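Trainee: The following blocks contain the structures, represented as structure tokens.
Coordinate-derived values only; no laboratory data. Quick caveat: nothing in here was measured; it's all calculated off a predicted structure. Cβ atoms are built from the backbone, for glycine too; each structure is taken alone.
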Structure 1
Amino acid sequence: MNCCILGAGAWGTAMALHLDRCGHSVTLVPRRMEHALAIASTRENVDYLPGYKLPHAIQIGCELAPVLMEAEVVFLACPSKALRDLCLSVRAASDVAWQLKLFLVMCKGLELDSFKTPSEIVNEIFPEVACGALSGPTFAGEVAAGNPTAVTLAVDADFAAAESYQQAFSNASLRAYLSNDVRGTELGGTLKNVYAIASGMCDGLKLGDNAKAALLTRSLNELVRLGQLLGGQKETFYGLSGFGDLVATC
């Protein structure tokens, strides 16, 4: 499968390494030309994920149009605040994206002015292309190293298509668990950050493990209730993209 990753931060680079291990054709596209040239020259993302060499099979892209010509799945790995501008840039070059079947959002957060989730932004700009979300407890260094990892793969597609993506993006070290709750998956990865800040304050104030355990227990309860009110499914928030992400972050 031809996979394109737009955004070469730590998470995007780690995903490139994972997809290469899965046997896919992978192109990693940094936002800045000088960053792309540096990675292509050293075969390492020194700025964001030092210590992990990129195999020569992973191509480094500099321009969108040539990359989109062959891409079947586009992973959106930019910061959430840059997602709309990135999608508009892709839209401008999308006349050549003949094989594009799926966008997978890897960023977490809500758009500042509209409070839209990342997939809602993508669907607004690309209503004709399926969109999903990849989320969960995924420290980039551990994924890059091939340590055991599990993620939620939420895809707005029929089951057969979703299952094919699950199989394509899973291997012995990373297991993708299917969900059809794209909104809930994105909300879990966003809302848990509020409780992670509170957890950090708990540590900083040296309130102890009892207080932290109480905080996280009540945080999960609130996350589930709030997430449901915002349109997510209850079971999603008890899964990897909710509880799992909360545990890893705290």
Structure 2
Amino acid sequence: MQADMIQSWIRPVCRIGTVSVVHIDLALDEAHERHAVSWLHEQERQRWQRYQVDRPRREFAFCRSALRYLLCQQLGCNNYELSIATADHGKPYALLHGKPVSIRFNVSHSDPHGLITIREGLRVGVDVEAGLRKRDFDGISEMVFGPNEREEILSVKGAKKARLFFRYWTLKEALLKGLGTGLSTDLTKIELPQNVRHGAPRGIFQSPSDPATHWQLQDLSTQQYTAAIASEIVSSDPNYTSHTET
């Protein structure tokens, strides 16, 4: 099974501590999609076939095949030896020969961009939003942001409001996906670190319900998309704030 074709739609973005971030190009042709599907296992192909709309079907094929390729590289295994299952709250995890592995990963996509984060051991989450789609920013803010975050979004207008909303949204969504708790987490009860809300590209989040757990939040936004990752950290790790562009 050719891996060089998959390499044509994945691109390393950066490495932050032990976390690797990879970009997936989702705007490719049918030949690439056919090759992506060839990497899927039978249940994944059935899932791919059930999609009724081209865009999400293509996103699933490209992201899942790229994830399989990256996991095979990390684990030093063949694709047929690898399986991907789903835990509580819908978070996927990898198994090798039917046994869970210690590698953690997360996937997000917003056509035409996908992002995959992968690391050893600790939890990680990622979120990406392409463009600045018009939404009821103030109304949604009431449901997903804390009081300081809502006040800051209400204080700005137009494109600045959209940029701030999606920045906060991707940072909190990445954190939620990293936690793996799904909708059971009340996002209005947790707020982004003050330095991040005031423009810093990264900051440390400490969960009020779990003070022993810390997360590094990192803004990865570009001119093409808004994105962020959340990485579980240990305070003794001297590398958790390092950010290397690749």
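Trainee: Using FRET efficiency 1/(1 + (r/R0)^6) of positions 80 and 224 (r between Cβ atoms, R0 = 30 Å, to 0.05) as the calculated read-out, with 0.85 as its value, let me know the right label among 1, 2.
Mentor: It was calculated from structure 1.
Trainee: If relative contact order in percent (Cα under 8 Å, 6 or more apart) computes to 16, which of 1, 2 did it come from?
Mentor: Only one of 1, 2 returns 16 for relative contact order in percent (Cα under 8 Å, 6 or more apart), namely 1.
Trainee: Also: Hey, mean count of other Cβ atoms within 10 Å over residues 56-63 derived from one of 1, 2 reads 15.1; which structure?
Mentor: 1
Trainee: Can you tell which of 1, 2 yields -13500 when helix-only ellipticity at 222 nm (-39500 (n - 2.57) for each DSSP H run of 4 or more, over all residues; to 500) is derived from it?
Mentor: Traced to structure 1.
Trainee: Match the computed value 22.4 of mean count of other Cβ atoms within 10 Å over residues 64-71 to one of the structures 1, 2, and report its label.
Mentor: This value belongs to structure 2.
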